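The next part holds the structures, each set out as C-alpha cells.
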Structure I
Amino acid sequence: MKEFLTGMRISLRATLILALICCAIYPLTVWVLAQGLFPDKANGSLIVRNGEAVGSSLLGQVFREPRYFHPRPSAAGSGYDATLSGGSNLGPLAKKLFKQVTGFIAEYRRENGLDPVTAVSADAVTASASGLDPHISLRNACLQAPRVARARGWNREAVFRIITRCTEGRDLGFLGEPRVNVLRLNLAMDRLGK
C-alpha cells in the first residue's frame, strides 16, 4: 500500500507540473513573444478602416457588386465560412466539378464582358485548397479591371495603376506567382474613389 501511495504522489506531482508548464507557462510565453515580435500577425492580420476591423488580409471575403474585384470561388460554405474551411475533394474527372467550373467560366465571362475565346484564369473558376484564399492572380485582376472601371466611371489605366500598387510579389522572391489581395485592392479602390 505504501508503494501505491508513493506512486500516486509522484504521478500527481508530475501531472500538476506538466499541467502548469503545458497549460500556463508555455501558452503565456508564446503569447508574450507573439505580441512583442509581430502583434499584427498574432492578432489575425486584421485590416482596420475608420477604427473598425473590416476583415483579415489572410481570409477571403465575398464581393458581388460590379464596382469591386471579385475573389476566387470558395469551397468553404456559401462565402468564405472559416468553420467550413477545406477543398471540395472533387477529383479532376468528377462530373460535378466539370459542371461547376463550366458554370463559373460562363458566369465570369458574362459579368466581365469577355468573348468566348478569351482564356479565363484558373483561379477565377476554382477554389483554393482551404477555400479561404484572399488572393487572386494578376491576370484575374486584369481581366476584371475593365468591368470595375466601367462601374466606377474611371478610365482603365487608373484601375491598372491601382492593381500594380496592390500587387504582392513572389514569396521569398522566387516562390509562387505575383498576386493581389482582393480586400486590400477593393479598399484602395474605395479610398481613391472618395
Structure II
Amino acid sequence: MTMILPESELAEGQMMTAEEFGELVDTKGFELEDGRVVEKPVGNKSGWIGTRLCVLIGMFLEKQPIGWVFGQETFYRCFPNQPNRVRKPDASFIRLGRLPSERVPDPFIAIAPDLAVEVISPRDTALRVERKAQQYLDAGIKLVWIVFPDTRIVHIYRLNGTTDRVGDQGRVSGEDVLPGFSFAVSELIPDVVR
C-alpha cells in the first residue's frame, strides 16, 4: 500500500521508518537521517552541476559500459548500522556486476555505490557535508567527491583514508573506481554558474 502524503505535510524533523519514506509519493528535497526527515539543501547551481556531472559520466559510460550512473533523486539505503538512513547523492556510480541481476531496484538501492558526489548548495553547512562524507565512507563507498561551485574546488575522499583537493585549474580522475574517466574542474563549473 502506497502512503500518499502531500509534500506540504512532509516536514523536516518528522519521524518515520525507511520503508515509510520509500513509499511516499514525493520526497524531492528530503533525505532520512536515522529515522528523521531532513531537508537536502538544493540550489540552481548545485542541481545544474550535479546533472552536468551525471551527463559527463553517462557519455563516458556510452563508450566504456562499465557501470551505472544515477542522479540526485536515487535512494540509497546502504548503511548497515543505520537501517533508517536514506541518502540521495547528487550523482553516484555503481560498477557492473554489483546490482542484483543488473536491475535497478525500487524504492532503494541497498548496496553502497562505488562513487558518491555531493554538490554544495548555498544552505549547506560544513558540518553537514563532513558528516555525510564520513557516513558514505563508513558505508564502504570507495570514492567521494564534494564539489564546491563558488570556489571551484573538489574535495576527494577515499575509503583508504586519503584525501585531496583539486582546484579550478586541475582535473579530477575516476581513479580505480571509474578508470579512464576524468574532468577538468573548470569544465564542470564554467564561469556562467559561478
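Read-outs: derived from the displayed coordinates by stated rules, not from any lab. Please read these numbers as outputs of a predicted model, since none were measured by experiment. Cβ atoms are built from the backbone, for glycine too; each structure is taken alone.
As an exercise: Rg and Dmax of the Cα atoms in Å, calculated from one structure in I, II, equals 16.3, 51. Which structure is it? Computing Rg and Dmax of the Cα atoms in Å on every structure in I, II gives 16.3, 51 only for II.
Each of the structures I, II was assessed by relative contact order in percent (Cα under 8 Å, 6 or more apart); the largest value belongs to I. Determine which structure produced the value 0.70 for FRET efficiency 1/(1 + (r/R0)^6) of positions 31 and 159 (r between Cβ atoms, R0 = 25 Å, to 0.05), calculated from the coordinates; the candidates are I, II. Computed on structure II. A value of -15000 for helix-only ellipticity at 222 nm (-39500 (n - 2.57) for each DSSP H run of 4 or more, over all residues; to 500), calculated from one of I, II, originates in structure I.
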